[in-house]
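These notes open a run of structures that come right after.
Values quoted throughout were computed directly from the atomic coordinates according to the rules given, and no laboratory measurement underlies them. Computed from a predicted structure; not experimentally measured. Cβ atoms are built from the backbone, for glycine too; each structure is taken alone.
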Structure 1
């Protein structure tokens, strides 16, 4: 009887999986709720209220990313109605302090890894706590505000169990990825901020959307459908012009943005409803929230098996580059290879499976050219033991290891471990193994990712002399942690 129950359960799982449309794209309608500058009399607070109410009318949902200062402002103004309306959908953080200097990027500009992580944990955990206290709902995601970025922030979010939205990290057709052991969601789609209030501006955008939407999202797993900054539905300029180019005025000096006529908001609400109705009608998408997506894409394998390591090692040796596996990051593969070779060196047996370890990438840029051309089998085992020790005691990949006084960088070690692992798995051993030059970090999609990160310098809020070089270097090294995220079926 037990076997029959198991068989029935398996058939149900297979049926449900087969009913899932592989071409379905998850869409989260998102809003960046920011303006705490405009006075109560300007009625800017009303906009997120009617956005939330309009979605309720249409029968769709969304995620409101709220700056901590904005949430505290709503609370101080007694706008429980606005708070409750947004909380009826989904709430995410949009940084604790928004555009106030120093921004996230300015804090992390020259910060070493550990100090940067501590600063982000302190600043942004306080923001999450405030949002959860004010909105009385779990807050599981954090959306990048302007050019506020740093890999230490992303890692800190993962340590808090949060996800990162509007991330620069992605892989081909994969917007949901893991980076720094944190669930990341790439990009955003749509630009309606300055159009809702006037039909002649909004209609061409809606017509273009109707024409291109299906093709634009084809094959994508997730998109952030950016509905608007609520403030920009009414305001002609961004509220944070007060903070442009490093300016940091006190509260008494803050100027409110210039507003469009109040009567234009009737048209704005009508057009926003038309947009939501269009999305509701689409059969190739599922409208959801980022809290839901965090649950859907949180799957991680517990183990890394011998067959997994063989598969990736073969691809590394055949392609001559660091590769992204579908299930394991390059850092996880490095850890599995090192631990397996260390175990083999001690016991003479290749482990059939290992607990998946998820170290960070190296903290110093690895040399691409090794200082030695070959090593013995025993030296490989010694290197694997040293690498395993670094992983366990420091939590990140070694940037280099030494044989005598000769150094071997992380990429060259990955290739060396791959070749050796395939040999010992096949019952072979050589007297010597070649050590070859190898990339210092994974290169797939690097150009697109780094270009986006470098462009954060140009966010108009930032100081003109902001130096992104340190953060770019850290970003590249942590590409060792990048891999696709998978929906839990």
Structure 2
């Protein structure tokens, strides 16, 4: 059954990405927006758009009742949650199905099973998927954890059972630090997820973070689309992702074993649609299951670039009851892709989010360059949402060529008005350890000061251009200026001007 009209239950660059896929498939798109997003790009691109509340996400994008009301009132037959917000809420997925709509994602039961990390670990063990040695308990006091810590071994990680996104995690290197770590992780987990349960895992030092993209239809077919390496991260937050993994390029047997384990993991929970199974690989070459993300990933374009597949269109097709149009043997990797996340943040100030107006945004262009963004010149970055501005993805025949292309793309990117992490990304890509493909999960944190480039003020010319643009817009407040066109051309103004008229 082909979908005809879909509610995009999200905002920003992922909402834009989903809307563009809808257009290509002939699906009408319905956007929602908070009061500060009324002129956002996803609102302007959608076929229809509806206001759903105030700026705080709890009063808009996280209000499932408002989202369902819009879906039903606008005549949608489906809901795509994107990632973040309610994308991994089993309750929301079930509410969508109960309302007679199609959920473009996995079954609620699969979301629920993988959403609790302790239950996911137990399921993976039963399915023959290796898991990191650890300990879990339903008890709320510290006693069983302290007793089990010696068996688990130090260093270890305290992790939130209902967690994700790097929250509710503490690394503990000695027994006397464990009580404070448990208290801190428990508090953060309760605040972030409403679930204070914890578990312990052995901390794999100098591991490689590698994830496997999986796809499954409702007819019993499950495939993997090879790997993405996400070892370049800071405090468990990904910074740069690439495919194929530099590690697995040298070890095809390990790649095959991890791909097969990911398929078993998906099958164990009756998974349908797109998902990602995350693993940690030890320096000795062993790999362990970390978690399964039951949604589309931020870094899904990396897989799209090397496989030539459109994951969002496949999501829609599967949700409509379609059969996967290919088998495992049909999927291959061509070339190399790298993704950098462009954030409004200040690396020199502990990576704190930056806010303010985007005076000018000019994305890079050229062969092998893709920009997934939800911003445009004139937008304002607020404190209400994640400060992700855009994703910059490049594809090239080799990894070395991809790194060079990414460096040039970053250099060609213009974002005036807010502080960004672009210089930090350039520094990372130029580091010999990254160039050699030897980055592990500890690299950025251990070399952070060396990776931070010296602060440099923007060229005077950039401020002159921004000031002139601001002055022009002020002087022509009644004339709508087309974004990303020549501000001083009469063709860029929509104020009734006609050639030949006085």
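With respect to distance in nm of label points 7 Å out along Cα→Cβ at positions 168 and 440, the largest value across structures 1, 2 is given by 2. Of structures 1, 2, which gives -14000 when helix-only ellipticity at 222 nm (-39500 (n - 2.57) for each DSSP H run of 4 or more, over all residues; to 500) is computed from the coordinates? Label of the source structure: 1.
Out of 1, 2, which one gives 64, 49, 32 for Cα extents along the principal axes in Å, for residues 88-311 alone as computed from the coordinates? The partial results should precede the final answer.
Numbers: 1: 64, 49, 32; 2: 51, 48, 31.
Clearly, the read-out refers to 1.
Here distance in nm of label points 7 Å out along Cα→Cβ at positions 120 and 416 has been calculated and equals 4.3, so which of 1, 2 was it run on? Answer for the origin of the read-out: 2. Here percent of Cα pairs over 40 Å apart was derived from just one of the structures 1, 2, and that gives 29; the source is 1. Given that relative contact order in percent (Cα under 8 Å, 6 or more apart), derived from a single structure, equals 19, which label among 1, 2 identifies that structure? Source structure: 1.
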